[in-house]
Structure I
């Protein structure tokens, strides 16, 4: 079965897209939880919340009857790209991302100035890397229905 990684910066709508895909009957896993991630230190001594390798391997190697959509943006996600049929980058202009994180209620990340600065830095440095590794880029400044429809075409 098809396995799709939906990745992108905070505020791109990964969680919203997965919620909609789940409501349409697809298997979905939002990895932004302790079940799927763990804290570690990167090579420069910074905290890094990465995927739990064993948990992700179990998820991605398990047989399934339906397509699977996984959302996340972790520094070690590239280690798992070979298990995905598609790696989709959700991308939107920085102004859109900052507006979304300022007003979301389900996740407080991005509402403090330091976090907003981080998002700006990551948009400039990480998004180009994600763009190069993605098999598809979806403009997430369009409606959620349009984004979900594009993702569903990959199932």
Structure II
């Protein structure tokens, strides 16, 4: 079972209000997920998008996960191995930023075979643009709902 996932994060200010968006495709089925946080960073939203996408899968799957975040791809495919060996410290012995999310992503990836794909953001890639629109929709809805309070 091969599932295509497009995941993206957005932030208005960094830190600031942020959102994440996910667009999943499996055969003829499509699913959209999105959410927001009032005070966050772009990297946290990028990580959250990937985590939420993988956590929604109900069984081990073969996944093509496309993101415009080199931070997420390089982190999960390269850096995380040494971070774990070094008790979540960077090469210069500093604590890894966003360790809570990196730990969640490690768990979320463990049961799937994932082919990580990078795409340039805002370049017209249909799946990435759809995930970006969902991330921004999440921010817009959160800001609108907060104004009603």
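Taken together, the values in this text are just the output of simple stated rules run on the coordinates, not laboratory data. Only a predicted model underlies this, so the values are computations on that prediction, with no experimental measurement involved. Cβ atoms are built from the backbone, for glycine too; each structure is taken alone.
Upon calculation of FRET efficiency 1/(1 + (r/R0)^6) of positions 27 and 139 (r between Cβ atoms, R0 = 25 Å, to 0.05) from the atomic coordinates, which of the structures I, II produces 0.50? The structure behind it is I.
As an exercise: distance in nm of label points 7 Å out along Cα→Cβ at positions 59 and 107, calculated from one structure in I, II, equals 2.3. Which structure is it?
Values: I: 1.3; II: 2.3.
The read-out comes from structure II.
Set I, II, criterion distance in nm of label points 7 Å out along Cα→Cβ at positions 67 and 115: the highest-scoring structure is I.
In this comparison of I, II, the computed figure 1.9 for distance in nm of label points 7 Å out along Cα→Cβ at positions 11 and 99 is attributed to II.
Set I, II, criterion percent of Cα pairs over 29 Å apart: the highest-scoring structure is II. Looking at mean count of other Cβ atoms within 10 Å over residues 51-58 for structures I, II, the greatest value goes to II.
Each of I, II could give distance in nm of label points 7 Å out along Cα→Cβ at positions 43 and 131, but the derived value 2.4 comes from I.
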